[in-house]
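Below you'll find a set of structures to go through.
Please treat every number below as a calculation from the coordinates, not as lab data. Small disclaimer: the values here were computed from a predicted structure and weren't measured. Cβ atoms are built from the backbone, for glycine too; each structure is taken alone.
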Structure I
Amino acid sequence: MAKKRKRGGGSLHLRKDGRWEGRYVIGYDDNGRPKTKNVLAKTKAECAAKLKALKEEVQGAASKLPKIDMTFGAWLDHWYQQYCKPGIKPKTQTDYENRIYQHIIPELGHIPLSQLTQGDLQQFYQRLKQNGRLAQRDLYGPGLSDRMVKSCHVTCRMALDKALAEGLIQKNPAAACKVPTTRPKEMQVLTGEEIQRLLIQAKEDGCYELLLLELSTGLRRGEILALQWDDLDVQTGALKVERQVQRIHKKLVVSQPKTKASNRSLVLPRPILHILLRYREGSSSRWMFPSPQKKDSPLDPAAVRKKLSKVLERAGCKHVRFHDLRHTFATNALEHGMDIKTLSAIIGHVSSATTLNVYAHVSDEMRQRAADRIDRGIAGVEPPPNPKPSRPATSTPFQAVKGKYRKPGTGCVTQINDHLWEGRYSPKVNGKRIARNIYAPTETECEEKLAILIADMKQELALLRAKKPAV
């Protein structure tokens, strides 16, 4: 068996013309594709020697900063710009840049790379956990979340692993660091009655087709908002998913889906297809769910989040994230007999193992039902009653709550989560919108704070208008 070369050492192969060729990756283009250089020789040994020389030449040229006295900040910036950034998507770039340039480099960037210790990193993580938040400290507290602290650690460790491979350090000080244990957010699933109430209220609030399609397909929020009418085959009901919408640096960006598996095609049930076609008759936009404010633009993901929160409140449902509607679809699909492999393809997971890990609680129930059927069919034994019977599909007497529209000049109030409300007042002054927000743990307190904010802003605006010179 041929001996496998070490990762990062280049590749060797015998050409059809009898010569040996060596290839080495020297970087990546703007699309994340590798750029290579090659060497040729008559023998494998000579080619390996040339490849080694090429590797040393490329590594020496790539590091424009001297290895002696290089700071951790200089190396981290070089590692991100040269090795990391070309291969990741814009949204991921934003996350990396926030961690590197807002937190890691300001705290640790001055330390020489060769002198960075495990203690330096461990103390840095502790500071992040206790007092690392840079914005909205009054809402979320002074410390960063466990997930953010762990993300900073992972970034440091990856950069230092590369420094170790390049021979800039003798060992990776991040390898033995202890970081907070992160736990996934608790999955919440709507009951059958809650789904009915949600859709009844959604008709009243003008988002019925969006939420119905989500509960019927389990698309990610960015995927469903990026759908265009050309993606739908009206004859077969096939729906192509090939893009997503994200907010990056305060702008909506349409990009490729999250993974290769996310590029997929779904077949909509006929009733859902007919509802969408009726909905399309009143639309003149290429987007399936267009923005009501901006021409030729999809809905903003943040606007959908706020809309869902309001619909859930009016429908008397528990507060869930938009992503929990995806969980609701997947759970219902499994409970009604869909196999894991099919579900994995529909919701765009890379592998069925991911689906099994996320929905293990549902697959356990499926295995129990399968065992019950075997008991009945083979052993002739009646299994014990299921302590958790499937949810009955009953109708609900719920009536939609009629929307209450606020008077002009009173701002707006939105529920962000179970313990946080946002009040916003955004008057126009001299053609420019001026917006200010306040936050409170209850709706009543939020309304009170908003009234005070509006009164204060009106006084300020009156003074500004009084100071404006007459034309």
Structure II
Amino acid sequence: MNSTHFITDNFLLQTEIAETLYHKFAKDLPIIDYHNHLSAKKIAENEPVKNITEAWLKEDHYKWRGMRANGIEEIYITGSVSSHKEKFLKWAETVPYTLKNPLFHWTHLELKRYFDIDEILQPSTAEVIYQKANVVLQQKAPAQLLEDMKVEVICTTDDPTDDLKYHIQIAEDGNFYTKVLPTFRADELFFINKEKFLNYIQKLSNGVNFEINTLNDFLKAVDGRIKFFHENGCRISDFGVGEALNIVGFTEEDIAKIFDKKLKGKELSTNEVDKYRSFLFVYLGKKYHEYNWVQQYHLGPIRNNNSLLVEQVGLDAGVDSIGDFPMAEFMSKLFNTLNSTNQLAKTITYNLNPSQNEVFATMMGNFQNSDIPGKMQWGSSWWFLDQKDGMEKQLNTLSNMGLLSRFVGMLTDSRSFLSFPRHEYFRRILCNLIAEDVKNGIVPNDIEFLGKMIQDICYYNALNYFNFEN
């Protein structure tokens, strides 16, 4: 495979107009990455990443799936026996087979941007690339890697019981270019149907320093954690349970009895679980509105499909996929309930099933109002969809069903400090898409007008939408 200069200055830019839009308006903008799974601990401690294997392969389910599809033994993917170098060489063996998979683009964008490596990663180049990348990484801690990519803000994903020790440490340090803020990821609060729920309640109780014996105690604890998160910079919540969801009728008396029943170790019916969850969705939604947070809903995965591999590797083994759960009625009932009392917070939804693109895009349009332009956002292409085809479809559907010009843009949803060229990837795709419309006479050939819209989508809309400064 010819291995020189695949990632050129005009990568993905197919016309002169696309080149102008990207290089003049999008290329040099800072990054606001409002949803990711980076470790605040690693940023606070700010020790250099040991090697490119740890930076790239340790928690990257995308690469794991690619390696498995290429027939690589699990020992070289998630195994603890094989060396860092062995794992990297097996990934290098896989990369040529990822051609036309987004992994091929991401891999070489990251090699170019972080390490100035132009060669295609493959067995014949793997040794040299491994050594060159490791030399760079040994000189750059996470904070420097973020600064190099002009990452102004990242929002990590944090459990309500987290003490936010490292977020606090970073904020107090004052020497970090990147603002590192927590996100209130409430999933565990919803798992009342799981055996682990009682242990989680005890963990929550320990965090707030009082016993949780009633629903009122539970809500007091949740309120306290939301206040604590807010005081430490949190302005976003998230939810991402992968299963069918329902909003059903309930009374607070119902919920008190259901909660008490669970605390006594009794099994709950499906209807009782639905009532509890419906109550909690509404309760938390009102709290997010009270604090002027943005609420996020990641909807649609079916998780842990391969039980044999989950047993071998553990949870987050990379065996999740697109589900086909109905989502429209859930969103309609929840948002309408909150909106009917003027307590619907700014909201971003993300769908994993591309057949629901129009469902999500049109649902968000039902609840727009004058609070803020683009209050209800249909979020960027997520997970299996954050590739060229998926992004183009999301951008075109949003254009058809809503206002692309008010879109808050891209995020990484990543655990890797080397993932931020995904913003560049998105920006190039966006500029090329708009340029194609110019070429086809679909939009005016007004470069300054189009350039401002691109800058808004890539940076300024997010800057104005999120409440990070207050």
### Query
One of I, II was used to calculate relative contact order in percent (Cα under 8 Å, 6 or more apart), giving 21; which?
II
### Entry that produces 4.9 once mean projected area of the Cα convex hull in nm², for residues 11-50 alone is calculated, selected from I, II
II
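I, II: which one has percent of Cα pairs over 36 Å apart, as calculated, at 50?
On the way: I: 50; II: 31.
Here the read-out was taken from I.
When distance in nm of label points 7 Å out along Cα→Cβ at positions 35 and 435 is calculated for each of the structures I, II, which structure yields the highest value? Numbers along the way, then the final one.
On the way: I: 4.0; II: 2.9.
Comparing I, II, the top value of distance in nm of label points 7 Å out along Cα→Cβ at positions 35 and 435 belongs to I.
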### Query
Out of I, II, which one gives 1.44 for Cα Rg over 2.2 N^0.38 Å, for residues 267-442 alone as computed from the coordinates?
I
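Quick one: distance in nm of label points 7 Å out along Cα→Cβ at positions 19 and 115 came out at 2.9 when computed from one of I, II, so which one is it? The partial results should precede the final answer.
Working: I: 5.0; II: 2.9.
The read-out comes from structure II.
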